[in-house]
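Computed from the coordinates by the stated procedures, all read-outs in this text should not be read as laboratory data. As the structure is a computational prediction, the values presented were derived from the model and not from experiment. Cβ atoms are built from the backbone, for glycine too; each structure is taken alone.
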Structure P
């Protein structure tokens, strides 16, 4: 199957789910008052999606790989912010685990896509 738009990429779909989960968390009363952390975690989750879309639009595998690595880093940033959120009792352990797992799933799919693209260059 030929992918014609970034919305067809599995990693982008998973990143979108991650972003939805993050936005749901930051709507919680206490979390929403922490402007710095809520802004940081939402920016990181949106960055995952944005970099996938931007890299796809570059129409170059090497550029796409570069932007996917940025997305990969942003998933780690989301996970780190989740630890802070948990430590501040803004989220429950269950919310932490579910969102952390979604970030991990997103990163794994990104990693697989990067591996695939790197084999296409050879």
Structure Q
């Protein structure tokens, strides 16, 4: 087996004169660069599973969250955030979060929310 070329000292040359505090700062700068694309994607992309999870944390059961998420998906509202749509409907109509979620499943409430979010 051929011995490995050890280039550690060459690769670390730009780090050799840094203090521990500078190395720590540099580490977090590199970490921020690594994580930033994921953060950007998280701001603009969601999944039904994430939206169901949000609704469950708002007090809906798993079955209710799935039904609301599916309904919002049908009307292209999921990209605005299921929790946001439910909250906005509750706020606009002076009702509880649970009432708003159930209202979105029945009747014209979901149509009203498509109007609210059409320009957003």
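Which structure, out of P, Q, was mean projected area of the Cα convex hull in nm² calculated from, if the result is 14.0? Computed on structure Q.
To which of P, Q does the computed value -20500 (helix-only ellipticity at 222 nm (-39500 (n - 2.57) for each DSSP H run of 4 or more, over all residues; to 500)) belong? This value belongs to structure Q.
Out of P, Q, which one gives 19 for relative contact order in percent (Cα under 8 Å, 6 or more apart) as computed from the coordinates?
Working: P: 31; Q: 19.
The read-out was computed on structure Q.
From P, Q, which structure was FRET efficiency 1/(1 + (r/R0)^6) of positions 24 and 88 (r between Cβ atoms, R0 = 35 Å, to 0.05) = 0.25 calculated on? So the calculation was done on Q.
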